[in-house]
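The structures considered in this document are given below.
Read-outs throughout are calculated quantities, based only on the coordinates presented, and are distinct from any laboratory measurement. A quick note: this is a predicted structure, and the numbers were derived from the prediction, not measured. Cβ atoms are built from the backbone, for glycine too; each structure is taken alone.
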Structure P
Amino acid sequence: MIKIIRTDSKNKDFSNLVKDLDAYLRMTDGDEHEFYNQYNHIDTLNHVIIIYMDHKAVSCGAFKKFDDSTVEIKRMFTMLKMRGNGLASEILKALELWASELNYKACILETGIRQKEAVAFYKKNNYQNIPNYGQYVNMDNSLCFKKELK
């Protein structure tokens with residue numbers, strides 16, 4: 001049984017999934033992990049989606065306001081053993097819908113060049129490469145993407 005909920009960063013299940021995400025990124029980011037990690041605090045995320053499977057939190061994602069018309073997708077993660085089941089796509093669609101309901105026009109995000117699965121995932125979900133923005137401008141290992149919302 002799958003259940004999708006809207007919540008915020010105070011949700012303990014979200015915090016636990018993010019701990020697993022951070023452990024995973026610590027390995028893939030290598031020496032740059034501390035740089036990226038400073039921009040991934042979750043204490044003020046008011047828009048979080050969690051998927052539960054058989055009452056266990058298995059996938060999550062969030063967004064935060066970037067500007068008046070754009071949100072930034074943050075903290076996308078699916079437990080390793082649950083990947084390949086379309087859960088990440090469900091999370092992303094739910095985040096995009098929520099952002100649309102709040103009258104945002106686009107989603108942007110950053111992912112690492114080493115996260116090949118994430119890069120392929122965002123391209124599959126119609127995100128287009130854009131120039132690196134904000135703190136990622138001079139980061140060679142960052143890739144930034146954007147999708148216009150309907």
Structure Q
Amino acid sequence: MRVIGVELSGNDANICLLSLAEEVFQIPDCHTRKLSLPKNAIAKDLCYFHKTFAQLVQDYKIDQIVIRQRPMKGKFAGGAIGFKMEAALELLDDVEVIVLSPTAIKESLKRNPVLVPMPDTGLKMFQEVAFNTAYAYLMKDKYAL
């Protein structure tokens with residue numbers, strides 16, 4: 001199974017590819033680590049984001065997209081552009097999109113901690129939340145207590 005973890009932060013979609021095959025995790029090489037929309041995004045920008053992500057899903061044969069859920073209101077609420085990006089991802093064809101709550105991610109990571117330090121993964125630090133989202137999703141059902 002190959003998933004892509006997504007953290008929507010401001011006008012960026014930080015992403016991390018993660019696969020699980022025969023009980024072994026792999027972080028496949030991916031030419032894209034982040035996709036962004038301009039702060040004043042118009043429909044044309046959103047369509048480009050949608051097509052770019054669709055091509056990424058096709059190129060890397062992604063089974064599922066796992067998005068870290070953001071609150072709709074309050075201090076850490078997501079912005080309008082982030083919700084537009086989330087909608088664009090949810091409208092992609094031929095791929096299942098899952099929105100995973102921070103609580104579910106935290107619980108999964110608590111039961112199944114990541115055994116490799118982040119610097120040893122080869123990922124950039126801004127990809128850590130996206131990695132944790134994908135990892136938590138893959139682990140939540142497979143190794144639940």
Structure R
Amino acid sequence: MLVKQISVFLENKSGRLAEVTKALGQNNIDISALSIADTTDFGILRLIVNKPEEAEKVLKESGFTVSGTNVIAIAVPDKPGGLGKALEVMEAESIGIEYMYAFIGKASDEALVILRVEEPERAIKVLTERNIKVLSCHTVYGL
């Protein structure tokens with residue numbers, strides 16, 4: 001149930017993000033979700049792609065500093081308060097969320113969210129027990 005996220009360290013200068021997307025596009029790697037956290041000098045680009053191992057290899061060969069991280073993808077009702085139930089479950093179980101971002105999904109009545117948590121296996125178990133839909137990596141990579 002864990003999804004592999006690709007993190008790319010980028011200098012904060014014009015064109016670097018375009019270089020990443022070009023390298024992925026030339027290798028038929030599709031980006032489904034992304035998040036950028038930046039400072040004045042550098043940023044961390046986090047990506048969910050359809051072929052994470054290949055993306056990691058392509059980006060390293062293109063000279064980028066890249067790492068893989070396990071995250072969780074959940075589907076929540078796409079309505080006010082839909083995400084709240086999942087977050088309440090995490091809070092009740094004292095599972096810390098390091099960061100999260102939205103996923104560009106193709107589900108009509110669900111919002112898809114990527115979570116990086118302190119205890120991913122326990123989080124998956126707790127979320128599933130509380131009827132929060134946790135997506136498999138195969139489902140996520142196919143979206």
18, 51, 28, 3 is what came out when P(r) over Cα pairs in 10 Å bins from 0, in percent, for residues 45-124 alone was calculated for one structure; which of P, Q, R is it? P
Name the one structure among P, Q, R that distance in nm of label points 7 Å out along Cα→Cβ at positions 61 and 109 of 4.4 was derived from. R
